[in-house]
Structure P
Amino acid sequence: MSTLPEMTDDNVDEMLDTGKMLVLDFGAEWCGPCKRIDPIVRKFAEDHPEDVSGAYVDIGKYPMLAQRFRVMGVPTVIIMNGGGEVKRFGVNLQLPMLEAELK
């Protein structure tokens with residue numbers, strides 16, 4: 001299970017409307033590679049609290065959110081800014097890739 005705040009059907013609009021870059025970590029409890037992604041997203045959000053928020057979406061619990069964001073497999077990380085998608089990453093995600101998006 002992720003240590004990031006969880007995005008749900010009930011709080012999705014609130015989380016998208018923070019005015020910060022939002023990094024969405026889509027995963028599932030049964031997904032081994034997803035466990036490697038969570039600490040990367042969490043560290044990125046913790047290192048840039050003024051500019052970045054992170055959130056976890058469990059596709060098993062919230063399949064409609066996976067459908068809404070067109071997530072076809074996990075792990076998937078989507079960077080959102082201003083309500084729109086900026087970039088999407090998969091299992092190869094590394095911290096420097098996220099850091100590059102702040103520049």
Structure Q
Amino acid sequence: MFKFFAWLIGLPVIIICVFFAVSNQAPVTLDLWPTEYDVAIPLYWAVEGALLAGFIIGVFLTSLTGGGTRRQMRQYRRDLNTCRRELQSAVARAERAEGKAKG
């Protein structure tokens with residue numbers, strides 16, 4: 001299901017980026033302040049490069065801020081698995097005790 005929505009959102013974004021790149025190939029000059037360098041690149045490189053840089057920075061920051069929550073979820077999962085094992089053990093002991101009481 002996740003893959004379906006990823007394609008549903010990702011495919012139009014890719015198509016829009018391709019159309020943008022095809023229609024915006026005029027060179028622009030980027031002034032690399034505070035240095036004295038200028039770079040002439042196609043407009044779509046500048047725009048899509050900035051979008052990509054923003055995406056990568058966002059993924060990085062999200063992974064940093066979500067670390068505590070993921071750690072807590074792993075602990076909850078371990079606790080849940082421990083409780084399940086204890087419950088299965090208790091049920092097995094109860095069944096054995098019930099079998100001994102009847103037999």
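Table for the structure above
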quantity: Distance in nm of label points 7 Å out along Cα→Cβ at positions 77 and 93 - highest-scoring structure of P, Q; calculated: Q
quantity: When FRET efficiency 1/(1 + (r/R0)^6) of positions 61 and 85 (r between Cβ atoms, R0 = 41 Å, to 0.05) is computed for each of P, Q, the largest belongs to; calculated: P
quantity: Value 1.8, calculated as distance in nm of label points 7 Å out along Cα→Cβ at positions 5 and 21, assigned to which of P, Q; calculated: P
quantity: Comparison of P, Q by mean count of other Cβ atoms within 10 Å over residues 53-60 - largest value held by; calculated: P
quantity: Comparison of P, Q - label where FRET efficiency 1/(1 + (r/R0)^6) of positions 29 and 45 (r between Cβ atoms, R0 = 25 Å, to 0.05) is highest; calculated: Q
quantity: Entry that produces -28000 once helix-only ellipticity at 222 nm (-39500 (n - 2.57) for each DSSP H run of 4 or more, over all residues; to 500) is calculated, selected from P, Q; calculated: Q
quantity: Identity of the structure behind 35 (criterion: relative contact order in percent (Cα under 8 Å, 6 or more apart), calculated), options P, Q; calculated: P
quantity: Label whose coordinates, when percent of Cα pairs over 21 Å apart is calculated, return 68 (choices P, Q); calculated: Q
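Values in this text are rule-based calculations from the coordinates and carry no lab data. The structure displayed is predicted, hence computed values, not measured ones. Cβ atoms are built from the backbone, for glycine too; each structure is taken alone.
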